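Take a look at these structures.
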Structure I
Amino acid sequence: MSARLILILAAVGAVLAAAAGLYWKGRHDDAVREKPKAEAALAKAAVAGLEVRGAQASAQRVEVVVRQRDAASAVVAQLTPKALKSEDANAPLDPSRAARLRDADLQLCLTDPDLGDCPASGHAP
């Protein structure tokens, strides 16, 4: 092999090695520049996942409350006609029982003043 051929091959090898080095350096630099963007995207995805789970939990709690309200309304609808038709519907209450009922109503009003028949609600009859 001639010296000229060896020099040409060495020069081509050096050029190829330099090109490969520059290529990998560029890839590394791009990866370094993109790393904060990738981390921010991962953080946003994590936050979105938490928001979705929170929304699902909130929807489940609302569903439970709605079912409880519907069940309570059904019980009231069932008991109201019975209470109005009972034998003692028009009889006066025992004073001690009336006092207990007033105390229970007061406790409810203190808990939620917006309930009907509470003095602060403006819904009093």
Structure II
Amino acid sequence: MLPPLLFTPEQLAVGIYGVLSYSVAERRMEVGLGMALGASRKTILGLVLKEGLILSGLGVALGWMGAVAAARLFSGLLYGIGPTDTLSYVAVTAALSVVALAAALVPALRASRTDPWSSLRAE
């Protein structure tokens, strides 16, 4: 039996989407300039996806450290699993990675469809 998450996958997806969407919006001129200079849509898509997965990977790593520390503190309250149950950590990491990829895909697709000339004229 897996322990309950603090946030639902929907809340995590909305949070990751919001952060990445804001980041892409702030870098609109940079993306437009890159596309005007010849960057392909595939390159822009990969750049934004990589940024999103790096941020979520960092979050997962920090979450693992916090979870291990909290599990040690609350090991007496855990029932049916050990403080470092590998299956729980792997399952939650896999679920969060899928949610992060799905949440990063929407801003990445939006950035890859940016019109270079309109984004350069906007500033």
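Computed from the coordinates by the stated procedures, all read-outs in this text should not be read as laboratory data. Just so it is clear, the model here is predicted, and its values are computed rather than measured. Cβ atoms are built from the backbone, for glycine too; each structure is taken alone.
I have 1.9 for distance in nm of label points 7 Å out along Cα→Cβ at positions 78 and 94, calculated from one of the structures I, II. Which structure is it? Corresponding structure: II.
Source structure of the calculated read-out (FRET efficiency 1/(1 + (r/R0)^6) of positions 14 and 62 (r between Cβ atoms, R0 = 25 Å, to 0.05), 0.80) within I, II: II. Here P(r) over Cα pairs in 5 Å bins from 0, in percent was calculated and came to 2, 8, 5, 8, 10, 8, 6, 5, 5, 4, 4, 4, 4, 4, 3, 3, 3, 3, 3, 3, 3, 2, 1, 1, 1, 0; which of the structures I, II was it taken from? Computing P(r) over Cα pairs in 5 Å bins from 0, in percent on every structure in I, II gives 2, 8, 5, 8, 10, 8, 6, 5, 5, 4, 4, 4, 4, 4, 3, 3, 3, 3, 3, 3, 3, 2, 1, 1, 1, 0 only for I.
If helix-only ellipticity at 222 nm (-39500 (n - 2.57) for each DSSP H run of 4 or more, over all residues; to 500) is computed to be -30000, which of I, II is the source? It must be structure I, since only it matches.
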